[in-house]
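Enquirer: Alright, structures below, take your time with them.
Nothing in this text is a laboratory measurement; each read-out follows from the coordinates by a stated rule. Just so it is clear, the model here is predicted, and its values are computed rather than measured. Cβ atoms are built from the backbone, for glycine too; each structure is taken alone.
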Structure P
Amino acid sequence: MDISLILCTYNRSESLPKALDSVAAQILPESILWEVIVVDNNSRDQTRAVVDDYCRRFPGRFRYLLEIQQGLSRARNAGIQQAMGEIIAFIDDDVVADPNWLQNLTASLRDGQWAGAGGKIVPPKDFHPPKWLTVGGKFDLGGTLALYDNGDLSGHITRAPFGTNMAFRKETFRKYGMFRTDLGRCGNVLLSGEDTEFGERLFRAGERLRYEANAVVHHPVPQERLQREYFETWWFDFGRTRIIERASRPPFLGIPRECISILRLVLLLLPVRALNWLLTLETKKRFYLYCQVWMTLGEVVQNLRKIRTPAGERNAASTNPGNGSQTIGEGRTLS
């Protein structure tokens, strides 16, 4: 098997067929063997029936896998364990991929020169951001909507790709572990960063990642995500993510590092960021600074949580990312 495509889903049986149709329509050379593993993260709707239909219609192409432990990272790791391909690609359950997406995303990974690749994630053609929102440019908030666009030229990147449009050689998971299960979306909690943390892990190890401008997926932007409340929640949880990612350090003169971080955030960063926000009149810049305030609040709260968390639990995920020491499976047949 050359490529395993992993699609994780949770309670989206009504919109899931649109994503699966775009996956089934992928155009690759006949010499390339590829499979699709749909990981059902304990859905309570008709997800199993939807996926079973594709397994019947495309025998040997689609496989169903149930992961009962909640969380996107756990679902992705379960798919990796069962993947037979030497290249593992990822896509979300709410996007539509261009017909040549998978070929363009993975072609450069077959000779081993690149550890991974990411592609372009674009909004619908009829997307019109609110007047207070910047997508692209200096005050870019497109990442909040899972949009990723490095331009129209392919090549080396230093910014980790996003999870709905990325691929890695399978050996990278053997060497560097899998996705951290203390990061990533779980239910309604908007923690993120399991995808970019893995990319950053590869960068630190000296691996090279590539941007494929012609590997395009179209990401919907529901109206509820264009509300200020969604951005507040997302940036608050992003601040929490930044602290969770950070490795614990020994106390300084007997003072926990988290206490020092809280003092720095509350006495220095938060007042400055809040003042910049309050004094800025330009609408888009003002909202960008407002999001920075919410991120800082999330950092404060997560530092407080770390102080109350036993040291052993705190270090478990960061010292063994995504339970990466487990042996990656050999792709057993799934029911």
Structure Q
Amino acid sequence: MGEWLVEAGIGETRFALIEAGAIVEARIALDGTIRAGTVTAARFLGRDGPFGRVALAAGGEALLARVPAGLAEGAALDVVIEREAVPERGRWKLPVARGLDGAPPAAEPPLPPARPAGPGPDALEAAGWSDLLDQAASGEVPFAGGLLRIDLTAAMTVIDVDGLLPPAELARAGAAAAGAAIRRFGIAGSIGIDLPTVADRAARQAAAAALDAVLPPPFERTAVNGFGLLHLVRPRRRPSLLELVQADPAAAAARALLRRAEREVIGGRHRLVAPPAVARVIDAHPAWLAELGRRTGAELGLRADPALPMSGGHVEPQG
């Protein structure tokens, strides 16, 4: 049985399920996100193609699935958020809601209260948090004997399995690694997995069974076909870590830098040093630096360094 860690960061809240010292499931909720499962009052704005459109009392708008017959423009209703806003090709798709017509929203397992990062032992980092973010940014996930390459497309997430193991062995190991990655990064919706071509039907069934063993339901999948392709679909309630990190790498790096600073800085005068794109994000959110100062008791500045890579931000003391 794993343990959920919930960390109230600056600009984001982090969630990680840790088993045997490793992260098996993780997600990030950006500040201001209306989370899946939230029940809120709304006002019907009218139809938007096959959906309706509602203004949410919790803030912003959402698409309304299954518009009730006779619902008039301007009418009040209660809704539950079924899918959070998700990034796609430089824009954010609106969250999707449904009317709360007496059917209660699906409940998720309760999680412990969020706590600040703060100084002291870093259980999240010890379980591999930074490595997880690096993999989400690159889409490359190594496993024993091979490598997953995960690509985001408008239609689906595609996972390519590559390696030097014999085909049947690589298919089995790659399917298990893909299933673990799908769970770890919170990948949902339509997912295609490209395994090595294996002629033997029993070997293909073994690969599919290896995925089933590590990926908890609910999901639906096909068999592995003769070309090594397996297609599966998982309910989508929020963006995956890959979508969040890759949609705005500079913002993701900025929030990661703030986390490191929160753990390293205690009082005094310090300066965050970051590549220009990351510095611009922090500069555009003055409340973030102010909150970091409040949490650490430090006087803080910011300096851009063009020589740094995206993830190369750090803290330097000042006098």
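Enquirer: For mean count of other Cβ atoms within 10 Å over residues 124-131, which of P, Q scores largest? Walk me through the numbers before you get to the answer.
Expert: Numbers: P: 10.4; Q: 17.0.
Across P, Q, mean count of other Cβ atoms within 10 Å over residues 124-131 peaks for Q.
Enquirer: For which of the structures P, Q does the calculation of mean projected area of the Cα convex hull in nm² return 17.8?
Expert: P
Enquirer: Work out the source of 0.90 here, i.e. which of P, Q gives that when FRET efficiency 1/(1 + (r/R0)^6) of positions 180 and 292 (r between Cβ atoms, R0 = 35 Å, to 0.05) is computed. Display every interim value, and only then the final one.
Expert: Values: P: 0.90; Q: 0.55.
Among P, Q, the structure yielding 0.90 for FRET efficiency 1/(1 + (r/R0)^6) of positions 180 and 292 (r between Cβ atoms, R0 = 35 Å, to 0.05) is P.
Enquirer: Turning to a different aspect of this structure: Distance in nm of label points 7 Å out along Cα→Cβ at positions 236 and 268 computed as 4.7: which structure among P, Q?
Expert: Answer by label: Q.
Enquirer: If you don't mind, there's one more thing I want to ask. Check the numbers for mean count of other Cβ atoms within 10 Å over residues 84-91 across P, Q and tell me which is largest.
Expert: P
Enquirer: I've got another one for you. When helix-only ellipticity at 222 nm (-39500 (n - 2.57) for each DSSP H run of 4 or more, over all residues; to 500) is computed for each of P, Q, which one produces -11500? Working shown, then result.
Expert: Working: P: -11500; Q: -8500.
This value belongs to structure P.
Enquirer: Out of P, Q, which structure matches 23.2 when mean count of other Cβ atoms within 10 Å over residues 36-43 is calculated?
Expert: Working through the options, I get structure P.
Enquirer: Ok, one more. As an exercise: distance in nm of label points 7 Å out along Cα→Cβ at positions 92 and 284, calculated from one structure in P, Q, equals 1.2. Which structure is it?
Expert: Numbers: P: 2.2; Q: 1.2.
Derived from the structure labelled Q.
Enquirer: Still on this structure, please answer the following. Can you rank P, Q by relative contact order in percent (Cα under 8 Å, 6 or more apart) and just name the one with the largest value?
Expert: Greatest value across P, Q: structure P.
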